[in-house]
1. Comparing 1, 2, where is FRET efficiency 1/(1 + (r/R0)^6) of positions 122 and 202 (r between Cβ atoms, R0 = 25 Å, to 0.05) highest?
2. Of the structures labelled 1, 2, which one yields 21.5 when mean count of other Cβ atoms within 10 Å over residues 34-41 is computed from its coordinates?
3. Matching task: 18.0 is the computed value of mean count of other Cβ atoms within 10 Å over residues 186-193. Pick the structure from 1, 2.
Structure 1
Amino acid sequence: MGEGKGEGDLAIKTIGIIGAGTMGSGISQVMALSGFEVVLMDVKDEFTHRGIENIKKRLDKMLEKGKITSEDKEKAIARIRTTTKLEDMSIVDFVIEAASEVEELKLDIFKRLDTICAKPIILSTNTSSIPITRIASATKRPDKVIGMHFMNPAPVMKLIEIIRSEGTSEETFLVVKNLAEKIGKIPVVSKDRPGFIVNRVLMPMINEAIFALMEGVATKEDIDNAMVYGTNQPIGPLALADLIGLDTVISIMESIYKETKDSKHQPCPLLKKYVGEGKLGRKTGEGFYKYDK
């Protein structure tokens, strides 16, 4: 990693991304298109292969719409290498962890990264709800651990939440803020509080929409249309829950409830029912709505 050239101007050329699912592959696409070399890691080759295929499909759509050139596409794909070994993060200049939203998993990843990555390397997490301070506690570099929460879908959504723990240094914050701006995103800063900004506000709204459906207030279509055309949201809360993944929604809500013990963050029984039945939204073909796989 190069020497700093000013506040928040550390030389980052290669970015390690852990997790090749929806978020990890989306973040990899953003970074590769922005000119960074990417090392995309997941536990199985089939996961990284699927991630690369999804990246190619999204790039094809961008090409069809004239947003990128064929050369842009080929260069972006060439910049991404895949691995199933966390040890390969030893060569990167910056890490973004985008593994499943399971606290024990993330703590283990960060504990291992702390021994794998050189001491100057910043370790960021894309967690949507787990306290950054707790994740940082798995390392001996709490000053270099920070939340870098991309919105889904990462290639489209402009926002990045930057979450500073009590131990995050100003230098680490400035590096992440500058990186977010360099890739064309809009950073907002949150303290390390349950749900941060977006999910603290968004999840209770989604949950209340599910309660309204369960209680027969209106049909799912009318609930979503009311919020789209009445509050100018681009997508209704039930359709949005399907897009996020109902298992992810319930995981986020349970994580926030665990920290706050506030009943407004307790998942609606209907949400639990759907998740229990395997109706997780778009990724399974059915959630509140049905989808073509």
Structure 2
Amino acid sequence: MGSFLIMKNIAVIGAGTMGNGIAHTFAQSGFKVNLIDISEASLERGLATISKNLDRMVAKEKITENDKAETLGNITTYTNTVDGVKNTDLVVEAATENIDLKLKIFKQLDEACDDATILATNTSSISITQIAAATSRPEKVIGMHFMNPVPIMKLVEIIRGYNTSDDVTNTIMELSKTLGKVPTEVNDYPGFVANRILMPMINESIESLYNGVAGVQEIDTVMKLGMAHPMGPLQLADFIGLDVCLSILNVMYDGFKNPKYAPCPLLVNMVQAGKLGVKSGEGFYDYSESRKAENVSKQFL
């Protein structure tokens, strides 16, 4: 149980939104982090995001310039996975939410990592047991589902696979606490807890729009003001990515064979049309530069 105390070296696979947030969080807590991505451009963008987020924390006087420099100094980037995971105590995979890709990565990690290395995945819905089966160390495979934005959000869903050992679970629970997070243990069923509850709500909101019950802003306003949600479900879907929402709903629909998880046709059409939310510039809301400029001018007029 105390093995987390000697963990020093962490590898994070994927430099996208979740990966760079996870790397930032570990590095700020004093861990040495190898941030790995096949794309050099993704690594540069990831580091730029971390730097920008640290600047915000400096501006709010939450950390000093020295803290920022130390955090960035704790991160080393790699485009070669085998080199990046050498001599690491824990690997956290934060690649795209695609089962075939994750199985391939975990098979590679199993071969490249030391026998003692714990392999974690940041998947938000895919079976930990299935991912673990791609390795020869299923007892050392676990889910660490961080929430976005990772440096700010306190929750980490800790998901035990069918074979995950008590020791590994306890280690990752304690490790999460050293990051200033609140780890919450759940079992391995499609969508876990967070998305099993959140995604049907988002899907039902899309159904309400699809059926003409109310408009986008009206639906979000009801949930914000009526249920004290900080952000409406349609806006939240845009921030998560409509393609990610669709993928998670499909995982749950396939896993449970229950029609209540079937994605709304409007969501399917929007994803096929490339309207993915914030990342594509348009989803339920418009995030284009012209609209941003218009919103900014409204604030100052």
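Any read-out appearing in this document is the output of simple, stated calculations on the displayed coordinates, not a laboratory observation. Note that this is a predicted model, so its numbers are computed, not measured. Cβ atoms are built from the backbone, for glycine too; each structure is taken alone.
1. Numbers: 1: 0.40; 2: 0.80.
Top value of FRET efficiency 1/(1 + (r/R0)^6) of positions 122 and 202 (r between Cβ atoms, R0 = 25 Å, to 0.05), among 1, 2, belongs to structure 2.
2. On the way: 1: 21.5; 2: 18.8.
The read-out comes from structure 1.
3. Values: 1: 14.8; 2: 18.0.
Here the read-out was taken from 2.
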